[in-house]
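The structures come next, written out as structure tokens.
Just so it is clear, none of the values below were taken in a lab; they were calculated from the coordinates. For clarity, every value in this text was computed on a predicted model and none was experimentally measured. Cβ atoms are built from the backbone, for glycine too; each structure is taken alone.
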Structure I
Amino acid sequence: MTDTTSDILLLSIGVIILLVGLTLFGEFMRGRYPVGESNQVVETFIQRVNSWWAIVILTSSAALLGELALLLLFAFASFAALREFLTFSYKRQADHLSLALGFFVILPLQYLFIGLGWTGLFAVFIPVYAFLLLPIVSALRGDSNRFLIRVAETQWGLMICIFCISHIPALMTFEMGDGRSVLLILFFVMVVQFGDLIEYYAGRKFGVRKIAPHLSPKTIRGMIAGVLGATVIGALLSWITPYGIVGAAMMAALASLTGMFGSLVFAAIKRDKGVKDWSHLIPGQGGFLDQLDSVIFAAPVFYHVTMLVWK
């Protein structure tokens, strides 16, 4: 057993212990209410913790299996997220070929470039080449009806569901020796998701002033609590990163804050589309995009700061 495998197992056990504690805390809060009564904040908190069990098990298992498993896991996440996003976009028959290229050519190529270590092409493939190619494909079909809206929604889908998510496995291209770069993925996912969990509970329990009242129930106190919680978790997990204690705390705070603002953007999109959740994959918690909204926005920032500052 390598040191990296030992660290992944140790980290997974630690997170499982933490999740057990959060689960017991949620059940304790639920038990404070009379039989037949419930509190929506507590129930949603418990549902989020339950969904986190699945996330931890899947990510840890993929990390133990190796880089290819992580690539496939996030490629599947991109596929599912893109499917959810484009379900609510405006499309016509002229866009069918563009959509097929997005799902079955652009998506696999993006992850192939990461697997091959072609970071230069990975960074420009979707924002440049796919951005230019797909509108040409749609235009050649000769349908100009709401053309700009159709193209823009497709490009947004590619950017957030493939380009942004692919920055998570791209962290494996950061050289740490002995395959330890996979630990950066676990670090990133945990600080963002646990920061969100803390923000949700603290914001609903102690929050007063909402940041964007017409979009989201997020409050200033909740976001501060979430970022501070992520900062502490980042410092505690600094041993699996190349950042050091202070650097890990700062990177965790940056990722958490960026992710929270990203979730506001997704809230605005859902409000515009008139939907509460992107899908009903997870009862009470929506779909892939609902679970990954913070991670999606934080991933490119976390990746590029890591490469620019620590490489």
Structure II
Amino acid sequence: MIIKAVKFRKDGFYTQPFAFGGEEGMEKFDKSVRYRGSLQNYLIDTGSDVILVDTGLPAGTPEEKPDENSLAYTGKNIQSYVEALASLGYTPDKVTKILLTHKHSDHSGELKSFPNAEIFVNADETGAAELAGLQNITPVKFTSGAYYNFPESEKICEGVYFIKAKGHTLGNSIVIAEDGGLFYMLHGDITYVDEALYENKLSVVFEDKAAARETLDRVREFVRSHPTVYCGTHTPQGYDNLEAKRVMDLDSPVPTVLAEVDFAAVEATGVYVCSICGYVYDPAEHDGTAFEALPDDWRCPRCKQPKEKFNRA
């Protein structure tokens, strides 16, 4: 089995209030602490299947231009998702299966580029707008029973398991690949940064807080009981762990390296991008209404996050 990271953005950040503040409130944490951010998804080559875990942002999604008040920043483009896949030696026609952790477009954005792959999606999430029009979706109902301490799972193939992990979204899932005595946990947004797993903190992004807490508890219990390589989507720690085959030890955190950020002045375009799901707000598509003129209680039409989660483009 070969597991690789498909890297498409770098040099982002997630502030401590964003990454830690889901239960105690953002005001309890230091906004000046910015953990390193990135965007990558994962590929599993079993020899008989080429499996993608998520499929990146839609090609052409504009980069964000963060400032000192930005809570999160997905980073600078390295290349498009499909280009990043090609840099690993794979083309869309070689992909046989896609395991979608959840609907947000930084995970589902290029599903349309893989019409020949079977797309496995938690049955609770198949009605999401991000998946509209796709004909190659297989709803997963988790019929394989428990996977260790996770009550519901679906065995995809030998050594690869799709696991129900509700919370971040109502249809959120994680993937575990077993290889060489290790358990590779390939997840979407159980945490945004590894520090949150060590510190047992929920991010501020969830559709069901109680379920997100239950899922995080189960993840931490699993990590304590199994040699787990913890591979996230939003931090370079994800691919660092993968490439080093680093087993997560909750009692011995890897030292934190904070993001280095230069907030350069940028020309205002009027366009704003949601740092959670990638939704682009362009005033030209909304009768010329400026983002700043939207009411304070306005929320992202796609992921329902508030205005403070948007950055300029």
Structure III
Amino acid sequence: MTNILDTIGNTPIVKLQKIDERGCGEIYVKLEAYNPTGSKKDRMALAMIEEAEKRGSLKKGMSVVEYSGGSTGAGLAFICSLKGYKLRLITADVFGKEKIGLMKSLGADVEIIKSEDGKITKELINKMINRAQEISKEPNTFFTNQLKNKDVIKGFIPLGYEILDQLDGNIDAVCDTVGTAGTIMGIATAFKNAGCNSKVIAVEPSSSPILSKGIKGSHNVEGVGLGFIPEIYDSKLIDDVITVEESHARKISRDAALKEGIFCGTSSGMNIAAAIRISKKLGPKSRVVAVACDTGLKYLSEGLFDN
């Protein structure tokens, strides 16, 4: 490796040992907290910036703007600071203090929008998007626009290949929560290209089942369940969509920390909970992979581990 950007990706995968569920097969967890800023979003941030540079859409002296709940913003702040771009980020007060602090610490100019009820809703996300779009009209400004940027998928295709390599292609199912949908689309694309017949299953909060039932709702699972179907989401690449209760996801996050030493956030707990359910359905000989999206360090102030 020649620089810190080379450490993005190639994260470890581990098998659950102590979360004991009858009827389960093997459950593996891909530990994305091993990326430089502690989340899988470093992969897509790097892809969005470097692909824009290759096309000439982003040049020296320009600024970058994006809306983010924290992890994409941190990844962009990290990469933009190294490459010399000024970054303006639009976020909201519903997201963890640690995430907002990390974005600022890495050099981003952060603007915080106030929520009406302290919940993540479609309306709040749209306020963030609209503010970023407004800023993007300023001269010499590049809008990464993560929900509409197909470079996001390109950033996550290597994640799919890594999982296949680490488990010798012997996988029955893989699952991940949907925010931008980049991760699940990248994994699905890699699996399809490799001729792997593993089931690819999208996960969403039970209180906002937009993919499975077309119903938007509110919740506090950061980074997922935005209340609308992301533009880059392709249902043809998805075998099933399942929902998980937020309270159960939070319990599994705590169990993962205490029983497995896997310290991760709520969306990761939701993925592990989904993987357990999928594994029970597929039987004791199954192999199911869940993505642990980020580190639990980003969720200390919001009470995830208080119990």
Checklist entry - Comparing mean count of other Cβ atoms within 10 Å over residues 15-22 across I, II, III, which is largest? => result II
Checklist entry - Of structures I, II, III, which gives -22500 when helix-only ellipticity at 222 nm (-39500 (n - 2.57) for each DSSP H run of 4 or more, over all residues; to 500) is computed from the coordinates? => result I
Checklist outcome for this item: Comparing FRET efficiency 1/(1 + (r/R0)^6) of positions 167 and 247 (r between Cβ atoms, R0 = 25 Å, to 0.05) across structures I, II, III, the largest value goes to I
